[in-house]
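The numbers here are math on the coordinates, done by the rules we state, and not lab data. Note that the structure is predicted; figures quoted are calculated from it, not measured.
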Structure 1
Amino acid sequence: MTTKVAVEKVLNASIENIEEEISGLLGAEVTLQKHRSRPVSRTDFLSGPRDYFVVSKLEVSGGLKGTTYLVLDLKAAITLGSTLVMLPQDLINKRLMKATLEE
């Protein structure tokens, strides 16, 4: 098995676990896109669409440790962040209309 295939297998298994855990936490079904390896340079990544996006640094601890990054467009970041702090849907909708990540 090549390294690329092994990494994709691990990432897709992780994605399935994340879907299950977040769905249980939120009480709603969460579906994530399966991982597809596509190396991209920083320059190429930043030269894409000019919409706003949010980068979150996540520290992984436990049996395995490491750092990962989550990149979301602004609306997805607002929805996820607001849902995780259990804001009511009407407040989430207001934040989406204003397109701001307020505290």
Structure 2
Amino acid sequence: MSIASTVRDRVLSSSPEAAAQGAFEVVSALQDLHPARQVLALAAALKVTAEVLDIDPRELLSVVGRMEADARFNNQDYFSAVALYVEGEIKKKYP
């Protein structure tokens, strides 16, 4: 089994909570950068990581979109909490 299929399998079996927690950790690590650099860094990291692991980044975004929709349907605020954190960090620096 290749690393790409192993990673893909784990992505597909991960929980929305795990995805949101990971997102929070990544965003938190970038919080000292200008918001434009944060966005570029996140996009570059997704692109490079997906290419190295031979995974379509659009597939990853689709999986996260479904996770977010499922969480919202189940009244779980995992992604909302991340969004509020991102919004607060950017607005705090650039009102």
Structure 3
Amino acid sequence: MSKKQKTPAELFYENRSKWIEEMFDHPEITHADFRVLYFIGRRSGFENRGMYWTVPLIARRCQCSTHTVSAATAKAAKLGYLKVMQSPGKENFYSPVFYWL
């Protein structure tokens, strides 16, 4: 009996869950960083491979400052876990990096 192959969407969401676990376990990711990155990870969809949100809206939803959002996303980008495409005055695009693929 052959094993059913997963769809690309199923693989994406499986990898997204693994990415969230990686953020949780990383020693340089603080509690505040994790809250922001968890928010981004859970809202990143298969269709876009990420999410579009403004920093102030992420801060409001995560109950933290815009500085915390910017610092967390910059740290994750520096560590190679997140791609950030900035659009000043508009929504930024955040894309989790599944480095193990």
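Observations on the structure shown:
- Parent structure of the calculated result 1.05, given that Rg/Rh (Cα atoms, Kirkwood Rh), for residues 34-73 alone is the read-out and 1, 2, 3 the choices: 1
- Given -0.64, -0.80 for log10 I(q)/I(0) by the Debye sum over Cα atoms at q = 0.16, 0.18 Å⁻¹, calculated: source structure among 1, 2, 3: 3
- If relative contact order in percent (Cα under 8 Å, 6 or more apart) is computed and equals 26, the structure in 1, 2, 3: 3
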